[in-house]
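The following blocks contain the structures, represented as structure tokens.
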Structure P
Amino acid sequence: MNIRMMTAAAAAAVLMTGAGAAAVSAEAVNPEDVTGKIVIYTSMYEDIIDEMQTELEDVFPNLDVEFFQGGSGTLQSKIAAEMDAGKLGCDVLMVAEPSYSLELKDAGVLHPYDYAEKDKLVFDYDPEGYWYPVRVCNMVLAYNPELTDKSEIPVTMKDFASDTAMKGALSMSNPLTSGTAYSSIVGLLDLYGEDYFKDLGAQNVAIESGSVALTKLETGECKEIMVLEESVLKKREEEGSALEVIYPEDGSIPVPSTFMIVDDSYSANANSKAAEALEDYFLSPDGQKLIIKGWMYGVRSDVEEYPYDGRPLSEILANAIPVDWEKCYKEREDIRRMFQEYVTVPEA
């Protein structure tokens, strides 16, 4: 199945034509009755996790929730090793993008759950309930208006790679270790072809973490970066930073991050009922508002809030570069090798 980012109506038309949902929806649970322990592997920022930890303690007073934070590459390596040992160290996964969810579903380690309000989701979800979108990270461009005039820099993803005047003054995250960066290059590959990677290499684009790129943007070492919108919005709200987002004219790249429950036979605490209650909360309007407070976008059609200094999700989706999640999954190693063929990626 060729799965791409789409609205809820389009997703229903494509996804729900597949196999009937095998999951069974649970009855509403009183949060105070949810007990035991849940370990969550996630790629979210640590300070956002801290906020969530506090909120979850209030919502689920009798549930012990522990987070393990790491980048997509770190989490995938950790999970691969744990799968080889026959047992994962977590009960829930909140990872960067859906293609890894497709892989874990195929591996048979996930627990299906029929979320009762899936009709309110505006992004792809698994028709059998093995994964749902829970937050949206948006890949954009950014610059420093205190050091660079916007008229002097690219305002499209295409020109980011092809405007030779920017050679040596660009930065982006590592698609070998970042799930959102990897998703973005797959979308750009589909839109512009292999030449996009060649052009990025010719530009001598720096491959580094978003935090390093933002610092270079502030100092002037970089003139423009490809970065997650949330990173810029966070700095603007918390630090009063002058850095500005450029929403590319040819489209930004919204990446829905997924929520998955590990099957009890593979999970750390065999507590799937508590995990289902957590999933219900994170996908509820209250849980989505907590996501949005962390400078990310929500996934529900009935939650109209959007991040500080961001744009409404409807505007983002109106001009978005789609990503083929099946291609991300099935062709991952080939795409990564192609990228490395043209772009210098520093060794870990």
Structure Q
Amino acid sequence: MQYRYIGKSGLRVSPICIGTMTFGLQCDEKEAFRIMDTAYENGINFYDTAELYPVPPSKKLAGLTEEIVGKWLKTKSRDSIILASKVAGAANGWFVPPIRHGLTAIDSFHIKRAIEGSLKRLQTDYIDLYQMHWSDSVVPIEESLKAFDELVRDGKVRYIGTSNDSAYGLTKANETSKRLGIARFESIQNNFSLNNPRFLDELANVCQKESISLLPYSPIAGGVLSGKYNQGFSQGGRYSDYISDKNGRVRAQATRFVNEKSLATTARYVELALELDMHPVTLAVAYSKNFDFVASTIIGATSAAQLEPSLKAMDVALSKETMDRIADIQKDIMYPMG
């Protein structure tokens, strides 16, 4: 196993991380255990969750995923696991979280309330990487970072990171940590895939210059890059459900991931994968981990059987010729996910 460091931290992680947002909704506790056990047996030491999971978030189920992960964690040596979780972002952001009465913020109060809840559900006394799920446009980043720093100094958190952030947000936070001499974001967890290479525009430059690691999520674009949606929504998957959801935000997510441009690029990637004698999912995951600023690629599953093509990507290094062909596709059809 070729472990990689997250940022400038002491966290050495497997190149693939298990995302858990399906646990408790798309798959039950028993299957979640199978997924995590299969990953662990294959050398995966990095597991990512959040206080809001499972997804789509709901008041009834929020926190259930952490409870499942916490039960599983008790079956393993704690020191063998790098555990990541997240505090819900601000209610002034892209949606209102169904927790803490929809009044969430990245301020000292909410950060401390969130960590106590997560530690209890996860049945552990520390979290290796604690992340801001998305940013707060009102609370000054100074207050947020000072609260995170307190968690580090108290030993409840080893390192901190951000998620769904911008080049400005990451740079502002990084410079603030330098100025105050406090813990900094060692990682950023953003959407990044063959169908969504936008991270390369500017954020990649920030990560490379400042030694901050990307932890890409949705490397197979929510299942789109497997090619199944090229056969229509009748093939199953989350967007088959999302496309007819009464919630407009949920429907918008479906059309962002599954549209004419994304299906066109996917068809070309599937063809490339066949030429390489590779599963399309393996190609997609291998692409997302093929950059020097990436520490670990987050994959998700609803069954242990789904892990096989993703796990195969651990041993795949894409050639320059393959990366050049991918770049050509991305130039021909730019930003299929908007």
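Figures for the structure shown
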read-out: FRET efficiency 1/(1 + (r/R0)^6) of positions 132 and 212 (r between Cβ atoms, R0 = 35 Å, to 0.05) - highest-scoring structure of P, Q; value: Q
read-out: For 25.4 (mean count of other Cβ atoms within 10 Å over residues 84-91, calculated) the corresponding structure among P, Q; value: Q
read-out: Ranking P, Q by distance in nm of label points 7 Å out along Cα→Cβ at positions 36 and 324, the structure that comes out highest; value: Q
read-out: For distance in nm of label points 7 Å out along Cα→Cβ at positions 220 and 316 computed as 1.0, the structure of P, Q it came from; value: Q
read-out: When percent of Cα pairs over 36 Å apart is computed for each of P, Q, the largest belongs to; value: P
read-out: Identity of the structure behind 2.6 (criterion: distance in nm of label points 7 Å out along Cα→Cβ at positions 188 and 268, calculated), options P, Q; value: Q
read-out: Highest-scoring label, criterion being relative contact order in percent (Cα under 8 Å, 6 or more apart), among P, Q; value: P
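Only the coordinates and a few stated rules stand behind these numbers; no lab work does. Source: prediction; values computed, not measured. Cβ atoms are built from the backbone, for glycine too; each structure is taken alone.
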